[in-house]
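J.: Pasting the structures here.
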Structure 1
Amino acid sequence: MFLIIFLKSKFLPMKMIANWILIAAYLIIVLLIGYISSRRESSEDYMIGKRRLGSLAVAFTIAATMIGGNSLITYTAFIYEFGIAILWAIVGFALGMWILGKIGIKLRKEGKKYYTLPDFFYDRYSKRTGVFVTIIMIFWFSIILLVQYIAGGKIISALTSTPYWVSVLIMGLVVFIYSFLGGFKAVVKTDAFQYILFIILAIFVGIFMIQGKTIPASHFNPMGFGIGKTLAFILLGAATIFTGPDMWQRVYAAKNRSVIIKGLTLATIATLLAFFAIGMIGMAASTTPNIPSEEALIQGIQNLLPTAFLGIVFVLLFAVIMSTLDTLLFVLATNFSEDIVIKNINKNIDRVKYTRIGMFIFAFALMIIAIFVQNVVSLGLAFASLGLVFAPVIIGAFFYKKQLKNKAIQLSLVTGFISVILVLFMGFIGPETSIVSLPTAFLFLVIGQVIWRKSKN
């Protein structure tokens with residue numbers, strides 16, 4: 001990308017040269033972190049960080065994952081349109097963290113060593129139930145990863161005039177290289193680095209953008225969404241956390257139960273701080289009227305920031321997008337090695353080797369799809385809706401006194417999944433309609449429990 005931009009002009013102004021040096025330095029640092037993480041690394045290091053993460057590492061890697069390219073575009077768009085009402089999503093995140101903490105403590109008491117969310121269902125229920133969870137989980141996280149590629153490609157392409165497909169490939173390749181080399185440990189370390197970098201740069205950019213601007217009074221109404229959207233964002237925020245397989249991996253990797261609780265508490269605070277920074281950018285953009293809300297981030301930066309800050313903005317965007325891309329890619333890769341190959345084909349394979357194979361498959365397949373499919377908002381709401389599909393069975397598995405029936409779980413997952421697909425392809429997807437998967441999955445879980453109440457698992 002740097003060569004392409006350089007060749008567009010025989011001479012670059014000094015401030016542009018400084019910007020590209022800054023971006024190049026950032027990319028080199030994350031690649032170095034991946035390389036250093038890969039040295040003298042055991043299989044358990046690569047897969048789950050030896051289950052020794054401290055509370056700060058848990059907090060930073062969760063918060064970094066929460067603020068991806070989709071979050072930047074989607075939440076800036078909602079802040080541009082509705083203002084501080086978006087904070088209801090934070091209420092949802094806090095609720096989700098609390099539920100995940102309860103689940104994490106119960107998992108630790110059981111003493112099982114899992115690698116993925118489907119691992120739990122394979123172990124507690126049945127192979128068929130594990131397969132159902134794996135299939136929907138892979139579909140769900142493939143959509144999330146696809147959204148990150150699209151969102152990141154659009155942002156970087158719009159701000160640099162680099163071709164969209166080049167932007168997608170650069171992001172994807174850098175993330176693939178350091179994740180491939182260092183595995184889970186590299187993902188956690190780069191997430192911590194990128195979160196700290198994002199916070200510093202985003203607050204700096206937000207303060208500069210919002211300084212001297214008059215924000216519309218309507219943007220300070222906490223109920224600006226209305227009841228329907230408010231409830232939807234709380235539910236979607238909560239489900240994003242406690243159903244997320246990436247969040248479960250952090251719980252598995254935490255050193256002990258105390259670290260789980262402290263880490264999730266700090267993650268809530270860190271996420272709130274990140275959304276405060278995003279909020280300033282969205283609020284500043286709201287002073288530029290009559291632009292499509294989904295373009296609020298890009299046009300706000302273009303209209304309110306001088307080109308001297310271009311390098312800082314690029315590094316900020318790379319940090320926020322890539323810190324989510326690496327987590328999503330690693331989750332899909334472990335789903336491939338652990339939940340497809342080991343559970344169903346050959347239990348004696350090399351975990352690291354097949355995780356890397358899965359990483360290669362998903363990284364390049366989804367990069368290619370992202371080049372041709374570019375609808376961020378609809379896909380973003382669809383993946384949030386898919387997270388709600390798992391909510392009833394996860395809550396039931398940990399808080400229902402009786403054992404859930406395998407067939408009831410399978411019925412719940414399938415009907416919830418179908419409801420998301422129907423709403424998406426019928427063109428009805430929105431914040432309120434995206435929660436349809438929750439009552440659908442819950443209703444059919446209850447129906448399944450009644451129908452098969454006398455059957456043995």
Structure 2
Amino acid sequence: MSPGVFGRLTDAPASLLLAGVRVIDPSDGTDAIRDLAIHEGRFVDHAPADAERVDGHGLIAAPGFCDLHVHLRDPGDPATETVETGARAAAKGGFTTICAMPNTDPPADRPELVTALRERAAETACRIRAIGAATLGRRGERVADLDGMIGAGSIGFSDDGSAIPTDDLARSILSVLANLSVPLIEHAEDAALAGAGVMRAGPNASRLGLVGWPPEAEWTIVERDLALAEETGARLHLTHLSTAPSVKAVRIAKARGVNVTCDVAPHHLALTDAWVAGSRRFAWEQPEDGDLRIAYDGACRVNPPLASREDALTLLAGLADGTIDAIATDHAPHPLERKLVPFEEAAAGLIGLETAFSLGLAAVAGGALELPILLAALSTRPAAIIGESRSLAIGAQADLVVFNPTATWRMYADSLASASSNTPLLGRELPGVVRLTVAEGRVTYRS
């Protein structure tokens with residue numbers, strides 16, 4: 001699949017007629033085949049006579065996707081990803097908003113750095129929202145200027161890559177945020193419990209002779225933060241949850257009225273720890289013995305590590321029943337030289353902006369997820385968490401993705417919009433092709 005043609009948020013608003021397209025809008029439950037008209041960037045009853053006509057037969061239109069967790073590596077490592085390349089990868093994947101994590105170099109821990117990101121993002125292919133660092137330098141010692149960064153446009157705070165290290169510091173941050181109405185976005189991992197773990201503890205780690213990462217490294221922080229969120233009344237967002245006990249803890253906390261939301265990464269839904277052992281079956285497929293010739297692939301190293309099959313199926317169920325609010329990619333570009341090393345030395349993370357939707361459609365095809373739930377978890381649900389609206393209703397600003405659910409594409413490095421290609425999905429045929437992305441009424445991607 002070719003990289004496609006990209007637009008910018010500064011382009012002229014679009015006028016389009018999507019004729020005979022299937023419209024699925026989770027905001028109001030719409031699922032119908034009809035014409036969808038856009039005039040000067042807004043949905044209208046009838047498009048003008050000179051509007052571009054797009055044959056929508058066999059295509060689906062849905063609200064534009066919103067990604068709560070993206071690493072742009074800019075500033076600091078522009079060869080791996082930039083604001084511009086990350087935005088193009090997002091638009092190609094159907095995303096109209098992405099949220100940039102603060103673990104750049106320098107970290108986004110001051111208002112002027114948040115402002116600089118917003119200024120650079122103004123002319124890219126999607127909206128980029130800034131997440132500020134919760135502590136100065138992401139060192140987990142002193143609370144950063146949270147109020148100042150909100151004034152500069154930050155929509156939440158995180159030391160992603162690390163959890164807030166102590167109960168007292170986490171309580172202090174949440175107490176401040178309780179009065180500011182934005183969430184702490186927590187990477188739930190107890191560093192002491194995680195130790196030197198490089199893959200999920202269990203039979204596969206034992207068989208491969210790799211140090212296991214115990215699931216309690218995640219859920220102990222989840223339970224701590226849920227208790228502190230309840231105590232302070234602050235908003236808490238738990239990102240890239242990967243264990244069944246975490247899902248259970250969130251479900252119980254939500255029932256108690258704790259102000260918590262959470263997301264799951266596509267690779268924790270679809271891939272499992274068996275991929276490290278050479279399997280290439282998705283979580284919802286029958287397990288197979290791994291091919292040791294492709295075992296220890298550094299592209300499979302992520303943090304938190306790929307889940308067990310049982311945990312992955314629990315995550316899918318949590319997404320279906322609403323315990324998990326959103327799918328967020330945790331798009332983490334790395335140069336190949338940091339992946340083509342022994343597994344335990346490989347950098348943790350994989351790219352996901354261009355594959356997230358396809359992995360979700362694979363889960364739908366495998367009977368593990370329903371299409372309306374997938375679309376809500378990619379669009380309306382995450383958008384609501386950061387205060388954005390998503391609707392295909394008349395009068396709304398056009399923010400949408402149009403895709404062919406039956407078309408397939410094969411992933412190759414030279415066809416990617418991202419500056420990096422670190423993923424074990426290279427060479428694999430994937431379902432679902434994005435044909436058109438419209439953000440803020442502008443066409444930002446066309447295949």
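J.: Looking at structures 1, 2, which one was distance in nm of label points 7 Å out along Cα→Cβ at positions 74 and 154 calculated from, given that it came out as 2.2? Mind showing how you got there, number by number?
T.: Details: 1: 1.2; 2: 2.2.
Answer for the origin of the read-out: 2.
J.: Suppose you compute relative contact order in percent (Cα under 8 Å, 6 or more apart) for every structure in 1, 2: which one lands on 21?
T.: 2
J.: Okay, next question. Which structure, out of 1, 2, was log10 I(q)/I(0) by the Debye sum over Cα atoms at q = 0.09, 0.12, 0.13, 0.18 Å⁻¹, for residues 34-257 alone derived from, given a value of -0.47, -0.77, -0.87, -1.27?
T.: Label of the originating structure: 2.
J.: Which structure, out of 1, 2, was FRET efficiency 1/(1 + (r/R0)^6) of positions 162 and 338 (r between Cβ atoms, R0 = 30 Å, to 0.05) derived from, given a value of 0.95?
T.: Corresponding structure: 2.
J.: Here mean count of other Cβ atoms within 10 Å over residues 146-153 has been calculated and equals 18.1, so which of 1, 2 was it run on?
T.: 2
J.: Consider the structures 1, 2: one of them gives -7500 for helix-only ellipticity at 222 nm (-39500 (n - 2.57) for each DSSP H run of 4 or more, over all residues; to 500) as calculated from the coordinates. Say which. Could you put the intermediate results ahead of the total?
T.: On the way: 1: -26000; 2: -7500.
This figure was derived from 2.
J.: Determine which structure produced the value 35, 26, 19 for semi-axes √(5λ) of the Cα gyration tensor in Å, calculated from the coordinates; the candidates are 1, 2.
T.: Value 35, 26, 19 for semi-axes √(5λ) of the Cα gyration tensor in Å corresponds to 1 out of 1, 2.
Where a number appears in this text, it was derived from the coordinates with a stated rule and is not lab data. Worth saying up front: this structure is predicted, and the values here are computed from it rather than measured. Cβ atoms are built from the backbone, for glycine too; each structure is taken alone.
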